[in-house]
Structures are given as structure tokens and as C-alpha cells.
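Computed from the coordinates by the stated procedures, all read-outs in this text should not be read as laboratory data. Note that this is a predicted model, so its numbers are computed, not measured. Cβ atoms are built from the backbone, for glycine too; each structure is taken alone.
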Structure 1
Amino acid sequence: MKQIALQNPVSRHIRENSSIYAFVIALFLMGVIFGAVIVNSLSIAQKEDLFFYLKQFFGQVSTGKLAAPEDLFRSSFLHNLKFLGLIWLLGISIIGLPLILVLLFLKGLVVGFSIGFLVNQMKWGGFLLSFVTVLPQNLLIIPLFIFTSVMAVMFSLNLIRKIFMKQAAHFAFFQLFLRYCTALLAVFIASLAAACIEAYLSPQLMQAVMKMIH
């Protein structure tokens, strides 16, 4: 019974904040769906222009002319670092709460648009490409974005309670802020793994799929 009481802190955290997680995940999925819908609203000329640049990129992939894995790793990690760091910073400011949700929606929109465009233009081949180019690193990075967004929303809501509600007079700000910083550090460390996947694994998978569909 004691083992049941001492539950995994991750599962306990998710259970205690299930309503926030449900809202954040639903918002992200709305972004994915909206991104996929946008593909169908593009004109034929716009699709052709985008596909032209996409074919050039895939041509470079098939001939092995991509940037060095170290450069891809650095670029991917810094991109995620900036995005996650911005969400974290917005959580500290009360007025940043709506922007956190906007950024998460935009992340979903980009993912949905990327997958939708590949499938729309290349059918089955596009599905395979999206599976190896978009999915691998996002299996890790999307949960990190969702977790960071939830932590930022929670921190921002706690600040609002502290400022506007008298019952929060004994609000342990330092302890909460330390936990918030620790969560960010854990997310940054985990994002290193996502950058490794995007830099070292995805290009290899992409080349293999390009050989299959051509």
C-alpha cells in the first residue's frame, strides 16, 4: 500500500493538473488540424512554389549535400532552446499567459501544415517522408513543449492568485520558482536528445525514403 501511495511524481503531476494538460493538448491538436486545413486553402501557384523549394531540398538530401550533422544539431537545439525559453519567460509575466497558448497553437499549426503539405503533394511518398522527417524528433519535442506550456500556465496562474486573491498570502514563491527553473533545466537536457534525433537520425531516414520513392 505504501508503494501505491508513493506514486511516480510524473504521473502524480499529470493527474493533479489533468485539466490544464487536457486544455493544452486540445489547443495543440487544434493547431495541427488548422495547419492541415490551411494546406487546402493554398492556391495552385502557392503550392507549386512551395513544392519547388521542397524538391530542391529533397534533391540535396538524396545527394548527401545537407549541412554537417554538428551544424544541424546546433541549429535544432538552439531553435528549441529559444522557443522553450520564451514560453518559460512568458510564464513569469502574467500578461504572457495568452501568448503561451498562442505559441503552442502555432507549434501545432507548423506540424500540421508540414505533414499536410507533404501528403497533399506527394501522397503515399509524402506520408512516408513526414513519418521520418517530422515524427521522430517531434515524438520527444512535442511532449516537452506541452510540459513546458503547462508549467508556464501553472506558474502564471499561481502569480495571479498571489496578486489578486488574499488566501494566497502564504504563497511559497521561492519554492515554486525553484521548481519552475528545475523543470526548465530538465526540458533543456531532454531537448538535446531531440536535437540529436533531428541531426543524426532523421537525415539518414530521409535519404532511405527518398531512394524508395524515386
Structure 2
Amino acid sequence: MQLKEVVPLGRTCTEYQAMFNLNKADLNKNILDCGGGPSSFNYEMKMQNKEVITIDPLYQFSREEIEKRINATFNDVMAQAKANQDNYIWKNIKSVEELAETRMTAMKLFLNDFETGKNDKRYINAALPDLPFKDGKFDLALSSHFLFLYSDVLPLDFHINAVDEMLRVASEVRIFPLLDLSTDKSQHVEEIVRIFKEKEMHVSIETVDYEFQRGGNQLMKICKN
């Protein structure tokens, strides 16, 4: 990864709960967040004495480098959101201004926690499909805005290997959303459902109370039987 290719965006714990349909019992599980970037989920969960480890290749960089990249890209991202606001559903987030406030608040919380979290091994420089954890370490593995979203550059084999690896370290996987960058349903969704049912996993698609990308209100849940 080169930092100049990254557009960091952070999401809050409230968004995670809605995106992944996390109930109180889920929040008490040992959670792995795959590709969490500069989100505040890990920090906010730590403040509630919950257990989360977040992996992302972004974490190879220093706090200062990540903050500099956020500052370099943030205004352009918000300008694009404003120019294309008809492509989004302004329900959970009501306006471009609220979007900017939500994203920046999450990223500031992350930045303030990053060095402590790296020392505590809550933020780990790693990426799918190779996770540096023993089998069955986690109860629940999450993937937000990575799998399926980048279907144009990440082939089906990558998705299969990534899900296999998450299921190696966790008994349940949740992926959100099921859309690609064009806001179409990912070409890989049906094949992942079929393949993991053939592997005798329980696979379901659930509608959640969160929609920002138009039509992006579903998650995939894959559980070991």
C-alpha cells in the first residue's frame, strides 16, 4: 500500500451497530474488524470495556502520516459527496454537513487513540486474506466497505479466500454492504452465497436499518453450522 493511494474515511460505533445489525449480545463478543481504517469503532468499544481488534494496512503508517493524508483528501471527498448527493439516501445521516461532521469526529477519535491502540495491539497492520491470528480467536469478524464494494478489482477468488480466512479465525462473518462502487449488487454476491452453502455454512442476507449508498441496506451473514 502507498499512502498517496488511500482516501481515509472513518465511521462511528453507532454506524457500525446499524450497518452490521449489532445487538447488545453481539457487542459483548470478541470482535475482529477487518479493514476498519480510521473509524472510531475500536476506541468507542474500548470505552465500553468491549473487545475489538482492528486490522488495516493503513496502520503501517504513523499517526502524523495518516492525519496528513486525511487533511489532504477530506475536503475533496466532501465536495464529491455534495456534487453527487442525489446518489445517497439522507436518512441515517441527514445532510452533507452532518456527513462531514460524523466522518471527521470518528477520525479524530481514531487519531487520538491510534498510538495507544497500536501499543495495546488493538490496531494491527494486516490485511485480508492473510490474518495473523490463531484459529477460532474471535466470535465475530466484520468487513465494512471493502469486500463486494471493490468487485471490479477484487476477483471472486479473493472474496472466497478472504471469507475462508475470516471463518478460520471467527465463528461468524458479517459483510456490509453488498453493492459495488456503481451502487449495483456485486457480481460476487450470489456465488459467495452458493459456495459457502456448499461448504455447509449457514448463509443469510439481512436488511438493516442503515442506508447511505442508495440500495445499500443489506448485509451478508455467514456462520459455521
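Match the computed value 16.6, 46 of Rg and Dmax of the Cα atoms in Å to one of the structures 1, 2, and report its label. Answer by label: 2.
Which one of 1, 2 has relative contact order in percent (Cα under 8 Å, 6 or more apart), as calculated from the coordinates, equal to 24? It must be structure 2, since only it matches. Computed over structures 1, 2, FRET efficiency 1/(1 + (r/R0)^6) of positions 17 and 129 (r between Cβ atoms, R0 = 41 Å, to 0.05) reaches its largest value in 2.
For structures 1, 2, which has the highest computed value of mean projected area of the Cα convex hull in nm², for residues 97-144 alone? Largest one: structure 2.
Of the structures labelled 1, 2, which one yields -12000 when helix-only ellipticity at 222 nm (-39500 (n - 2.57) for each DSSP H run of 4 or more, over all residues; to 500) is computed from its coordinates? It was calculated from structure 2.
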